[in-house]
Structure formats: structure tokens, C-alpha cells
Structure I
Amino acid sequence: MVSAAPPVEALLALAIQHVNAGRCDEARALCEHALARHPPHPAVYQLLAVLALQQNDAASAQQHAETSLTLRPNHGPTQQTAGEAWFQLSLQRHEARDQDGEIEALQRVLQWMPQRAEAFVNLGIALQEQGRIDEAMTAYGRAWRLRPEDTFGRIAHALATPGSGRMWLKLDDLRAALAAASA
């Protein structure tokens, strides 16, 4: 007599116990087992995304999160995970000097997390490095509107970069330009 496979919820619960106990490899194996034995389950993919993020595997995290979202659209925690994965991927693409990939990843971050000011700042920097200063100003303006006290210094510093930025002699003029750019 063959015993029935445990339900996906039981495998998921056990995987979460493993994560909480710091046994991430066992949790990942249980998730993969659940996917092999059961129809795709959004929570399993979400957990795989979280596990991939913990291992700095942003590409896998992004894929798992987006698969989860196709099965369970508009799920806030998974959208957060997807945004975090895309943000990590944007940093990796920045380090690899893949500006187009970085811009694409930051745009995806903002798709899932439209209030993420640091993503707007990074997008502005990447656009500015490509000579797309008007688009960069729009991104900077959005960041500044979201969190002026946290973003202003970084924006001002980025804009003062020789050869690719703009210079303001008065910081109030820069604030006015950011306000106009984000409107």
C-alpha cells in the first residue's frame, strides 16, 4: 500500500519550521518536494523567493516571487519580496556596470514598491550616468517628494558629479527644481 503524499500545507508548515530553526537547506528541499508532488502553490514560491534572497540569489528570488504573484496577484507580502529581489538585482547589475539592466530592475522595483524613495534615487543616478538628465530629474523629484530629509543630500551629491550632472549654487533652487520635476 502506497501512502499518500502529505498535503502541500503540511510541507509548507514544516518548511517554515526549518526556516525558523535556521535550517534553510532543509526548507528549500521541502519546497522543491512540494512543487514536485503538488500543483504550483503561491506560498511555496514565496518561501523559495525569501530563501533565495537570504542567499543573495536575487535572480532566483525575483523569478520565484513573480511566479507566486501569477498564482496569487496583489499579495502584499509577495509584492514586497518581489520588490526586494529586484532591488538586490539592480545593485548586482550596477556592480556589473550593466546600466540598462540596472534601470530595468529599478523600474521593476518601483512597479512593486512605488513608495521606495531609494529606488528612485538609484534610478536617477543610473539615468544621469546615461546622460538622460531630464528623466533623472524626474526620478530625483519623486524620491525627494517621498522622503526629502533622507534623499536630498544624496541627490545633491549625485547632481554635482562632474561631466554628468547639474550644479546649483543655491540649495533652495535645487529644492524648487526637484519639486517641479516630480509634479
Structure II
Amino acid sequence: MATQAQPVSEFPIAYRQMMVDALTQELEITKKVIAAVPDAQRDWRPDPKARTAWELAWHIAMEDVVFLEQTAELKFAFPDDRYKSQEPKTIAEMVTWYDQNFRRALERVRAMTPQHLATPVNFLGMFNFPAFVYLGLVNNHSIHHRGQLSTYLRPMGSKVPSIYGGSADEPMTAG
């Protein structure tokens, strides 16, 4: 199992702040990509082995929230079905659910003490990193799956929003 040296006490706080800021920015981009999924095309998938657009969007929204919460709880367990009964009915509802719950979960992370942030947490027998390290994994998870979902959009007949710059559908503007 991979381990990591214990950081000095100031580092977890600084890293958390950096990641909370980054996650807050990424949330806005991810919401745009999820919002671009047409409800009428929610069952579209590029291949029989792939998730549907809806499944992928819900995976992003729910797992990002759960991942943040489990980081704050200092305990990982997947699958975590705590939100299974809250699955939205429409894409617009999903974007609202994601925004509200992601921000709430980020507040839980923001409230973690330096000692909690530096606590080693076992991640399913694969890693045993200090809790703050998992904030980078939340970010990577979201970006990874958002990239997948963004490739679904144009073939579904939707528009691809700008992500880190303009897209053919939403060009960058000077300003």
C-alpha cells in the first residue's frame, strides 16, 4: 500500500485552501457540461459498454459529493448509496442538486482541523494518504469524467460549452 510522509502542519491548510478554490472553479465548469445534456438524449451512449449520458452525469455529481464527504469523515467506503434515493428527475434538477450538495460538502472539508487534514486515511486498501491528499483525487475524478461527458455532447445533438477556453460552440471572447 502506498504511503506518504507526514507534512508540516501549515501545508495541509494551504493545500486545502488551494484545492477548495480550484474545486469551486471546476464546479462551475462541470455544471455547464452536465447542463448541456439534453433530457431527451439522457439515454444516449457512444458504445454498449459505456455509461449513458445520464448515468455519467449522475456519477460525476453524486460521487464528487460523496468523495468530499468521505474525505471529511476520514473514511472511504464505495459504493456509498446515501444519495441513491435523491437521484434527480431532470438534468436541471441534477445541476441544482450538484451545486447545493457539492458546496455543502466543501464546507465540511473547509471545517476540517489541521490534525484531521493530516490524518492518514485508508482508501480501499490501495492508498493510505493524509486526508488532504484526496482533495486532488476528487478534482481528478471530476475532470476525468467531465471530459468523457463532454465528448458525448455533440454526437447527442448538443453544444459543447467552453471548458478551459473556447469551443466550436462557445468561442472565447476577448475581455
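We did not get these values from a lab; they are worked out from the coordinates using the rules stated. These figures come from a predicted structure and were not determined experimentally. Cβ atoms are built from the backbone, for glycine too; each structure is taken alone.
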Calculated from one of I, II, relative contact order in percent (Cα under 8 Å, 6 or more apart) reads 12, and the structure in question is I
In terms of distance in nm of label points 7 Å out along Cα→Cβ at positions 89 and 105, which of structures I, II is highest? II
I, II: which one has distance in nm of label points 7 Å out along Cα→Cβ at positions 25 and 121, as calculated, at 3.8? I
For 17.2, 51 (Rg and Dmax of the Cα atoms in Å, calculated) the corresponding structure among I, II: II
helix-only ellipticity at 222 nm (-39500 (n - 2.57) for each DSSP H run of 4 or more, over all residues; to 500), calculated, reads -17500; among I, II the input was structure II
